Structure P
Amino acid sequence: MAALETRIFLPTGFLETDKAQQLVQWLIDDIGWFSPSKYGRSMPDIKLDNDADVMEELMAFYDNAQRLSVEGTPKPSGFMLLPDRRGQATSIGKLIWTMPSSWADDEDWQKAHVEHICEAMHMLRSPLAFCALDKDIDRKLKHEVPGPIGTKVEPTVRGYGEGLPGVFWRNFYGPDYVALFGERLEALPEGTARALDGGLWLVAPYAEPAEAFTPAGAAAERDVIETLGVECFYDFETDTPPQRFPKT
């Protein structure tokens with residue numbers, strides 16, 4: 001089954017365990033979109049002990065490993081919490097939240113998704129989030145470059161501090177990106193962008209995530225890029241990294 005993936009970027013530095021617990025408890029208990037069954041570092045391979053305190057077990061693992069992946073039902077559902085490690089200060093830390101793509105067909109879910117992402121961004125002080133089909137995110141975060149033999153795959157941008165890899169089904173811009181774009185956000189086609197609570201903006205170029213793979217969807221993404229500034233986005237035609245981005 002195709003997966004819908006939401007990436008919520010974290011501020012620089014390690015996400016302390018108490019803050020991580022607040023997030024994980026919110027994801028599992030408050031939102032309740034999935035039931036956890038396994039956990040681990042990058043690949044969940046440890047079955048949860050039904051007789052144990054689930055939150056205590058998960059957070060003990062996180063505090064030691066400094067990351068946490070959780071898999072659950074319905075499939076594909078779960079998350080990966082990948083902050084900077086202790087002592088690091090980069091812009092690549094993130095929460096990757098996965099769910100069945102069929103959920104996007106429900107209008108009530110679509111509305112709730114926007115509300116939940118806003119809540120998570122405020123909770124984490126996140127500068128950027130986006131949501132799309134996992135295969136759309138994958139193709140925009142990676143590209144092929146010449147290698148010693150043939151080609152090799154490299155990231156287009158590693159984190160929000162290097163600019164934007166592209167435009168997705170839903171793009172949530174925090175205050176730093178809102179300041180970078182300025183009045184150009186209001187110049188986007190009607191119905192494409194709107195201000196959210198707490199200084200966030202949502203830019204949604206098309207109604208359904210699968211439209212990313214249609215000519216109309218590609219054209220809508222291009223309109224957003226040209227309006228907000230091509231220099232802020234990765235250029236796949238010339239393999240040129242973004243030239244403008246917020247300071248981290």
Structure Q
Amino acid sequence: TDMADFREVFAKAKHIAIITGAGVSAESGVPTFRGAGGLWRKWQAQELATPEAFARNPSRVWEFYHYRREVMLSKHPNPAHVAIAECERRLSKQGRSVVVITQNIDELHRKAGTKHLLEIHGSLFKTRCTNCGNVAANYKSPICPALAGKGAPDPETKDAAIPVEDLPQCEEDSCNGLLRPHVVWFGETLDPDILTEVEKELEICDLCLVVGTSSVVYPAAMFAPQVSARGVPVAEFNTEATPATNRFR
């Protein structure tokens with residue numbers, strides 16, 4: 001059976017790459033803002049998660065991300081995150097390595113204890129300065145006083161229209177630049193440094209697991225077939241077949 005074959009391959013693997021997507025976090029109750037009903041107020045995520053939207057209305061975009069940060073602070077890793085972290089912990093004792101390459105920005109893998117984590121789409125809990133480019137972890141709740149109590153998702157809610165100088169600001173040496181969420185927005189490219197790390201991991205892995213992702217979101221869609229093309233086994237764990245399934249071995 002597939003499972004018996006998988007166990008055999010898993011037992012021998014020394015470098016395992018695990019690619020994860022939104023499906024892993026679904027059970028934790030993380031809102032995806034995809035598909036029907038995926039609105040915040042009257043906007044779809046792709047109308048807010050863009051550099052253009054931020055340039056036009058940084059207050060509204062920060063309200064959206066403040067809402068998402070606050071929601072995430074109350075969420076916990078589910079058994080999938082825990083199993084992945086536990087797998088890494090156990091295998092590392094045997095001198096075997098696991099890397100988790102995730103599209104998720106919720107940090108639930110980190111909360112579950114995953115150590116070797118590549119967040120290709122960034123994190124809700126990191127900021128980047130639009131002036132000096134500094135990236136910093138930030139778990140403040142609220143992230144700035146002006147956002148306290150703001151960000152309600154109800155469609156009747158009026159924009160808070162917070163002045164730019166009251167939005168999150170850079171704390172590096174008197175920079176005071178406007179901060180933005182350190183996430184990859186629609187129309188933006190991935191961080192080349194992270195991509196280089198991903199490429200390195202995919203070149204040495206001897207087993208690739210795809211968990212909770214449709215594998216059609218680029219560039220993650222390229223990752224598994226790339227591994228498969230080297231003749232390395234790829235195992236897909238999803239509740240339903242995805243458009244990429246038939247490409248894997």
Structure R
Amino acid sequence: MAHGVGSWSWSQRTGGALSTADQRALMAQAVQVQWRRLAKRILPVWGKGTASITDASFIIPDTQVALRAASACAQVSPLWLQHHCSRAYVWATLLAKHADLRYDAELLYVAAMLHDLGLTATYARSDATAHCFGVVGARATNALAVAAQWTEARQAALFDAISLHLNISVAINQGVEAHLLHAGTSYDVIGTNHRKISPAARLHIIENYPRLNFKQEITTSLREQSVLHPNSRAAFLERRFAFSQRIANAPFHE
């Protein structure tokens with residue numbers, strides 16, 4: 001189980017509202033990310049090419065829980081957001097292939113399809129004790145896992161994956177599915193590590209799940225969240241890192 005900002009225990013304690021110490025922790029994550037990027041420029045990484053699209057990249061878990069997650073997403077999300085959730089899953093699977101990571105495909109798919117429930121009109125104001133859309137979505141999704149009789153460990157991993165995705169970085173030791181969901185969503189929103197997936201693969205995925213003015217739509221949604229939850233990670237990312245500009249600069253047309 002993960003600990004610290006974005007984790008289940010942190011979310012239960014804070015509802016997603018950042019303290020000064022939490023903000024410092026996120027700043028430390030940002031510094032670590034910058035150091036890793038610098039190290040990659042200085043020290044070449046051998047043997048890691050770009051991931052290529054394969055049939056396995058599009059295999060969606062054929063389980064009742066996966067079907068319910070996809071249905072729940074479609075019921076409450078506009079089409080641009082549904083496509084983002086689908087792309088996030090596929091990007092995550094390709095990045096897992098690139099890094100040779102094993103993961104729970106059902107858990108990752110459910111997390112990807114439902115990670116942004118807190119942005120939807122149905123859920124955005126549904127939890128008065130939550131101060132972050134990631135926490136809103138994680139709590140809402142937990143009901144599905146409970147109904148499916150998932151173990152407590154899988155429930156916690158699902159919660160962490162969704163809640164942690166708003167952090168600046170998520171280490172593998174915080175949960176491989178959490179790490180991959182963060183990688184997939186970051187890839188789709190701001191183009192993090194975009195060179196790890198081949199141009200042909202990117203084009204194929206976007207043709208299947210068009211972006212539909214995604215940059216503008218997600219920017220508008222995140223700005224609304226910053227107003228609704230001024231002490232949230234979404235607000236912090238915009239305030240300290242001009243996140244909307246990073247979205248605009250992502251290597252996608254829309």
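Coordinate-derived values only; no laboratory data. Just so you know, these numbers come straight off a predicted model, no measurement behind them. Cβ atoms are built from the backbone, for glycine too; each structure is taken alone.
Brief remarks follow.
- Identity of the structure behind 19.9 (criterion: mean count of other Cβ atoms within 10 Å over residues 81-88, calculated), options P, Q, R: Q
- Which of P, Q, R leads on mean count of other Cβ atoms within 10 Å over residues 177-184, largest value: R
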